[in-house]
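In what follows, structures are represented as structure tokens.
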Structure P
Amino acid sequence: MAMIELGGKVYECAPPHSVLEALTAQGEAIPSGCRAGVCQSCLMRCLKGTPPAKSQEGLKTSLVQQGYFLACRCYPESDLTVALGDGPGLRQSAIVVRREMLNRDILALYLRPEAPFAYRPGQFLRLHKEANLSRCYSLASVPEFEDTLELHVRRIPDGRVSGWVHDTLAVGETVEIGDSTGHCFYVPERQDHPVLLLGTGSGLAPLYGIVRDALAQGHHGPVWLYHGSYALEGLYRQAALQELARRYPNFHYVPCVDQTGAAAEALGARTGTVLGALVADHGGFSKARVFLCGNPDMVKDARLKIFLGGASMADIFADPFLPSGS
């Protein structure tokens with residue numbers, strides 16, 4: 001059993017519990033999201049002791065050197081003195097410059113950081129509502145094209161952050177954002193190989209950034225983007241994606257809906273799931289790089305099916321976010 005000291009109080013952390021589980025079970029309010037080491041909402045700093053190496057995997061070298069670790073992946077082997085991970089350089093201010101409803105449930109929020117903000121299209125950041133209340137949102141923007149950060153925020157029933165963004169947060173207000181992170185972005189290599197992107201709902205956000213980045217960097221292999229929704233009204237950015245397909249002959253936009261009708265046919269939407277459409281269009285995935293975003297069940301099923309179809313796990317990119325009452 002390890003002892004964890006936070007804010008002058010000492011807490012027990014016994015196997016098989018992580019630091020995050022132990023602290024929250026004993027009444028501490030620790031920011032968290034996916035609890036799988038992806039969103040990095042539970043970032044903490046070790047002031048005394050040594051956090052396990054596994055708890056620092058995926059963090060920037062500069063953060064590791066300062067003692068930062070992920071509480072959800074920290075199973076301590078010795079006593080630790082820790083602090084919440086809101087140190088210098090992890091947050092900065094940004095101004096809300098624009099709001100745009102993309103469909104009935106998804107709002108595009110445009111932020112202008114007050115200091116330089118480095119990111120890759122498809123990564124995500126944390127948007128803070130309060131000191132211990134934040135959510136992660138993927139970046140739909142491309143820094144070479146836009147000077148603002150574009151987030152797609154889906155309204156969650158009774159969501160404390162998404163409800164605030166939709167109903168309260170106004171143009172001109174200042175918010176706090178966390179650093180960019182995530183592995184779901186395009187790298188300019190094997191530019192003649194296929195790139196396949198699958199998303200549902202607001203999972204289009206990172207894919208919209210990735211596909212524009214890939215095409216701008218000269219990817220000349222086939223690029224396929226599948227975006228799915230239960231109904232036609234759930235799709236968005238159709239005109240922009242269709243225009244992109246006209247400009248780049250190697251880019252193919254495939255909207256997918258579960259419902260049929262004249263409107264869907266007019267758009268050229270496929271009936272069925274994005275995964276079903278992908279499998280129907282491609283015989284195998286041995287040379288493809290694949291990006292998956294959206295519903296966690298879809299991401300899980302797609303990852304397995306695409307792997308069994310010949311893709312290397314190293315070529316399947318996904319930053320799935322589990323529901324967290326956002």
Structure Q
Amino acid sequence: MAHALEPRLAAYVAGRMPQASGVTVSNLERISGGASRETYRFVLSWTEAGQPTSRKLILRRDPPASLIDTERRVEFEAYRAFHGSSVPVPDMLWLEEASDALDHPFFIAGEIAGFQAGPAALFAGATEAVLARVAERKWTILGDIATADPAPLAAILPTPALDDCWRRELDHWAGLIARDADHPLPITEAAIRWLRANPPPAAQRLSIVHGDYRTGNFLFDAHGDIHGVLDWEMAHLGDPLEDLGWSLQPVWTFGRSGMAGGLCPPAQAVAIWERASGLVADPAALHWWTLFNCVKGQGIWVGSAAAFNSGGNRAPIMIYPAWWLINAQERAMAQLMGRL
């Protein structure tokens with residue numbers, strides 16, 4: 001059965017492709033997951049210069065309320081900044097910041113088809129032999145992100161001083177926790193106090209920070225190669241150790257205790273990143289950023305619970321992180337602070 005959005009989406013694209021005729025949208029389907037954007041895949045068909053053509057595309061649309069508040073232009077421009085580089089990303093086509101066409105802002109991109117993203121598929125057993133290859137590619141790509149030219153995003157994003165990256169991020173996420181938490185989080189509050197009292201050194205360089213670089217946010221194949229880095233909605237400029245610390249977050253082991261991202265020992269992940277980036281992951285600084293990322297994670301989980309409880313977004317994915325991860329995140333903080 002045709003989706004109600006199909007004719008509206010076709011009308012929008014037709015307006016962006018004046019050289020095309022007979023523009024149609026078919027097979028529109030929602031992709032599961034995605035708490036900060038609604039994601040759909042569809043097939044676009046049209047005729048141009050007498051030639052019938054079709055292409056698989058992705059629609060990313062803002063939901064009524066989001067797990068995290070983000071700017072779709074930032075995500076769009078982050079993808080564009082890396083397209084054609086050593087960091088594989090989808091091809092961005094159109095950004096629409098008004099709500100007239102599809103009720104909410106959105107963008108449309110090319111689909112990188114034929115690959116998987118879900119951790120469940122990665123750790124089901126069939127890919128065990130290639131997990132080392134996935135790890136090598138994952139942290140090599142993160143090293144490439146860390147050393148990329150930040151100029152494309154500097155045009156639209158605040159540029160913090162190198163010695164202020166940590167404070168800006170900590171203030172932001174601590175503020176969201178204070179706003180959204182509906183019950184005391186004593187371990188989180190202790191972690192915030194420790195982070196403020198023991199700030200890290202200034203960033204080695206100003207980098208594009210992906211913001212959610214973890215297993216589950218990249219497309220991989222059966223050989224362990226990575227074909228697309230997804231979910232750039234939290235991209236910003238900051239300390240490259242922030243991304244590395246997020247990738248080492250204890251909640252991202254996916255049941256494979258002691259394995260960064262479920263893939264390899266943390267020391268191995270750090271070594272791959274250092275080799276690829278040419279940067280140094282000072283252990284004390286990386287510890288700070290890993291603990292910070294536990295606080296950041298908690299900000300996301302309590303924010304999703306607040307959005308669900310307020311009725312802003314009653315999708316099950318909004319309450320699942322709160323149910324599953326708030327306690328796990330506190331335990332991870334206690335572990336990193338040597339209290340567990």
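Where a number appears in this text, it was derived from the coordinates with a stated rule and is not lab data. Only a predicted model underlies this, so the values are computations on that prediction, with no experimental measurement involved. Cβ atoms are built from the backbone, for glycine too; each structure is taken alone.
Name the one structure among P, Q that distance in nm of label points 7 Å out along Cα→Cβ at positions 44 and 196 of 4.8 was derived from. Only one of P, Q returns 4.8 for distance in nm of label points 7 Å out along Cα→Cβ at positions 44 and 196, namely Q. When mean count of other Cβ atoms within 10 Å over residues 212-219 is calculated for each of structures P, Q, structure Q comes out greatest.
Computing helix-only ellipticity at 222 nm (-39500 (n - 2.57) for each DSSP H run of 4 or more, over all residues; to 500) across structures P, Q gives -13500 for structure Q. When distance in nm of label points 7 Å out along Cα→Cβ at positions 12 and 108 is calculated for each of the structures P, Q, the largest result comes from P.
Each of P, Q could give mean count of other Cβ atoms within 10 Å over residues 116-123, but the derived value 18.8 comes from P.
Of the structures labelled P, Q, one was used to calculate distance in nm of label points 7 Å out along Cα→Cβ at positions 4 and 124, giving 2.1. Name it. Answer for the origin of the read-out: P.
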